[in-house]
1. If helix-only ellipticity at 222 nm (-39500 (n - 2.57) for each DSSP H run of 4 or more, over all residues; to 500) is computed to be -11000, which of 1, 2, 3 is the source?
2. Going by distance in nm of label points 7 Å out along Cα→Cβ at positions 52 and 172, which of structures 1, 2, 3 comes out largest?
Structure 1
Amino acid sequence: MLRGRLGLETARVPHGDRHGLLWLSFGNLTVDDGCLRFTAAGGHDLAAGDYQIPHQTLSLILLGPGTTISQDALRLCARHGTGVVAVGDGGVRMYSAPPLGPDQSQAARAQVRLWSDLNGGRMLVARNMYALRFGEMLPATDIEALRGIEGGRVKESYRRIAQQFGIPWQGRRYDRNDPEGADAPNQAINHAATAVEAAAMIAVAATGTIPALGFIHEDSGMSWILDIADLARADTTIPVAFAAVKAASADPSVPLERHVRRCANAAFRKQALIPRFIDNIHHLLDLPTT
């Protein structure tokens, strides 16, 4: 059980060397004779049964729908530095996470060092982010010029992906004061962006980096999370949104947001989005990738 990332043989592995995420849903997480146990009702990838959880080899336990956790289980996880996060199905929402207290400050220190180097490190990380998204290092070295190039390419992505899904597209329009006033594709993009941001929140929490210190976004307390979420805009956020619009047209009895969550859940699992975000963070901050 739980081979590879989630089943490391070592009894005690530092966070930076684990990169382990364990998804649990529909069951009870408790402690039995000093061991963390999960009694599963069955669902998704875990059959019904009683499982011993290797909490010392995990960075995060992600509790999905239908789970309960005992105080003893929280205490045991806290003692061994294992984070516990309440999430939506597939990580499409992040509802709660206690301070994780990573074993080392290496990632946060690297982020601060690069972020504080305004003309060197910060711009390099921003350019590397765009390179991850567009497959090439953009020639501009000014953040406003980079944002201008990004705007044009994202606009083309909307048009192209809408055409692939057969969705009529009139352009990106969103009124924060009237979010429900937008057409279905724009509403779906808003919902999909929220889901992808939740996946980015989980990755940021897992790496112990600082949510407010973004390299492209600046004003939000979630600037770094928004930076990471944008890495998946073209290959996850937009396709999920338009797939949900198409599904909603075939089954209008289900609310559009629910269609988006279902599509996002499937995409996150297929793409291993959260582990990918963790690897992206390690790459951008020049940290070891595990």
Structure 2
Amino acid sequence: MSAVLPPESLTLPAVERISPFAALRRWLPGVGRLLLAWPVPLAVLLLWHIAARNEWIAPQVLPSPETVAATFVEALQSGELIENLRISLWRVFAGFGVGLVGGLLLGVAMGLSPTFKDYTYPLFKAFAQVPVLGWLPLLMLLVGIDEALKIILIAKASLVPIALNTFKGIQNVPTRYIEVARVFRFSRWQMLSKVVFPAALAPIWNGVRYGFTHAWLALVVVELLASSEGLGYMIVFGRQLFQLDVVLAAVVMVGAVGFVLDKLLALVETRLLRWRRAGF
């Protein structure tokens, strides 16, 4: 005969599940991390406000936060900031798309074929060591300073981390996974689709995130040097006219958009890794 449980043992788990205190305990760590992220930015903003108010630095060099905010809102309302943002986003997504496809193909080829890796990896490492700006003079002579130049440089910036992380992820797939798949007589396609790529998904996606970060940074650099449109051009234009409020407004937009895009990629990563764990 089975033992009869006391009523308390039956009701306590249900009460705990619906208890507001249990929900509060689950949310507190996230709220704590969010609160910890605010003191330093607020302190910097306060120091900036005090420095501008007391004119520790000339207003022409360091405009006040209020002036920058007013310029930011004015640029938004006039459409200038949105139009330059649209152009910059088109460039970064176009270049990142090229770098993503090329990086994945190159990384997969090096990870799956030792012969291909032996031929291409040394050249790839040498290619990766040259920074984006190092290719600028040569590409300006070859393709000019139009959109092709910007897309090629952004693609190069994103291709390197994507290819490298894809290659390392495939190389580091645990051997026991491969051995189990061989025991089940998986075909080559089954081996890749059910074992290799799911096991390498985390480092591959890390490469995608790093690749997009590098693409965004390369975009700003390229637009600073060779562009007549975009957020980078706004920074250069404001500096040339000594309008530091315009420069800082564009910098704020660059940082905010980059932060939001990285958080979106992190959210996608969380969902992908949850699916990978469920699959295994």
Structure 3
Amino acid sequence: MDSFEGIIEFVAVAETKGFSTAATQLRCSTSHVSRQVSRLEQRLGVALFARTTRLVSLTEPGQAYYERCKELVTGLQIANEHLNEEQIQLSGTLRVSAAGAFSEKYVVPALIEFAQGYPELSVEIDFTSKMVNFVEDGIDFAIRYGNLETSGLVARKLVDRPMAAAASRAYLEQYGEPTNPQQLRNHSCIVANNNNWLFEAVGQQPFSVRVSGRWKSNNGNAVIQACERGLGIAYLPRSTFKEALESGKLEPVLKPFWGRGSGSWIVYQNRRFLPMRARLAINFLVSHFSSWQE
């Protein structure tokens, strides 16, 4: 069994291209990773990495060995995932980065439910819209909304977020209700993430309208409050308006043109080296929201 020693560290270095970054991902010391890889090379009698002061790269034999070893690590991961989750006692700290009203209203309660099942587990949630460095910041996964750019990260969709436009009755009585999105150019609009609002209509291609107004915020609650107080028309994912529409504080506008919107996602680093607490939390959230309706 000693022949398996160092393989996980070797695969981590190969995929992160550095001993220190591999150590951070594996949550151990750089010296431990270096020692394990060196011992593996000694047992095999071959150099797996070409090392310089700035770069760590696989040698030709190292590349061939990596192609085979990564399947072993994947197999071990799958075996771990198939354990009975009820028998797993999670500990340590789950660190999550989140942003937006959806995370506040829906993801947080779901994570509380998850944490209640593991009394030894601690949870830290940092609310920020900025992209994080998962390794350096020690973040297990992030909750993000919108169209994701290609970044080498893993993304799993939680839910689709169709859009809705709304305004207060006081605003509509004073300025009139638009019947076409193009008329928004003559209205005060409350801007959230961007001022190019994408609309759709039956039989037409999606089209955007550039809007402007005197209130802008990247916080959904701040947008809703301004909208309720009559500062203009807002266009957000439908679930953000749910309480305000049901209570009558806001009224829907331009309903035939509401767009399909984007999705909310779980985003994280290389899936292979996620700690078990993060892996189970992600699976829990995906299952929790599998039948969720906007």
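Every read-out reported here was derived from the displayed coordinates using simple, explicitly stated rules and does not represent laboratory data. Treat the numbers as computed from the prediction; the structure is a model and nothing was measured. Cβ atoms are built from the backbone, for glycine too; each structure is taken alone.
1. Numbers: 1: -15000; 2: -27500; 3: -11000.
It was calculated from structure 3.
2. Working: 1: 5.1; 2: 4.4; 3: 6.6.
If we compare distance in nm of label points 7 Å out along Cα→Cβ at positions 52 and 172 over 1, 2, 3, the biggest value is for 3.
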